[in-house]
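In what follows, structures are represented as structure tokens.
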Structure P
Amino acid sequence: MISLLGWRPPVRSTAEREIARGAVGNLDDMQRLGIHPKGLPEFFASEPASVQERWFARMYLLKPVLFIVLCLFWISTAFVSLGPGWDYGVGLMREGGVEGASAALTVVAGALADLAIGIAIAYRPTSRYGLYGAIAISFIYAIIGTILVPRLWADPLGPMLKIWPIIVAHLVALAILQDR
């Protein structure tokens, strides 16, 4: 199903067929050619994994988790802003001096931007643009929030402070986005 969004999962139809077929070979033919296969313990002991290989292995497993979380983060913030968080968002805008229709339009624009970013990250051909957009809008939110409601920097839940780890998560996602 993830292939419909343009992502290339490691196990697709060709890999499934090869796994089902199994690894077959004739040991006598290999030895006659001068090939002396090793068992798994010998093979792994002969060439231990480097730091880069261990990093890659860990990041390979974290990559889908990172992209799913980022995608769901942006999409859910859009729905929260338009739903249960509506009054809170409009209240923050009023606190910053933005009243009436302007406050509502600003909250709607932010929610739609969040939704567009989440969808762009989910769809592989546009994920790079979504990640760049997420970084840019995070900086914009930090600037606007600082201007309109600077007390958010001292809020115990840290809504403004959380922007920085979010930006770093997007930079990591950009670093590991490329498959080939």
Structure Q
Amino acid sequence: MMPDEKKFKIVVFGAFGAGKTTLIKTLDPQSSHVEAGCLGGTTTVALDFGRVLGEGNHIHIFGTPGQERFEFAREVIGRGMDGAILLVDATSPVDDFIRHLYDSLTSAGIPFVLFLNKCDCIGARPEVVKKEFSTANITRVSALDRKELLEALWAFTRSLPPHRNGQAHQ
């Protein structure tokens, strides 16, 4: 890492199928992923991890499991994060799990952005999510569009408070 680079730990939260793994793989094709088979395909059981460099930033980006039962893993992965991305699927209804993630980030005082994914898909209802989380910083993205994701990520990191001694917040 260069001396003038800013280092960030960003954690991606969201429900099963929201696109967390896809987002991280799009940002970093060399990312790591721990998954298991499940009904309907595969699911993240531990975490995704990728690195993104640019705009003077060195970002470590972590994806969390999207099932409620993995709350302990989200807590461990989230320790020391500088900011979070709450990834919401615009084709799915806002449920109690998404509200829980939103409320947890808000009450913990973690800077976060809500990335609204799959807005271009059949059945997408981004206006429902925007109404539900009207006070949130919401950015429409496609987890498949690297340029769009990078622009949204850079905009988010520019909004984060400065580091203490170049270290992630504890």
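We did not get these values from a lab; they are worked out from the coordinates using the rules stated. Worth saying up front: this structure is predicted, and the values here are computed from it rather than measured. Cβ atoms are built from the backbone, for glycine too; each structure is taken alone.
For mean count of other Cβ atoms within 10 Å over residues 112-119, which structure out of P, Q has the highest calculated value?
Details: P: 20.0; Q: 23.5.
Evaluating mean count of other Cβ atoms within 10 Å over residues 112-119 on every structure, the highest lands on Q.
State the single structure among P, Q that was used to calculate distance in nm of label points 7 Å out along Cα→Cβ at positions 32 and 160, giving 7.8.
P
For relative contact order in percent (Cα under 8 Å, 6 or more apart), find whichever of P, Q sits highest and give me its label.
On the way: P: 21; Q: 25.
Greatest value across P, Q: structure Q.
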By the measure mean count of other Cβ atoms within 10 Å over residues 56-63, tell me the structure among P, Q with the highest figure.
Q
Given a computed value of -22500 for helix-only ellipticity at 222 nm (-39500 (n - 2.57) for each DSSP H run of 4 or more, over all residues; to 500), which structure among P, Q does it belong to?
P
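One of P, Q was used to compute Rg/Rh (Cα atoms, Kirkwood Rh), and the result was 1.21. Which label is that? Can you show the working numbers first?
Working: P: 1.21; Q: 0.94.
Working through the options, I get structure P.
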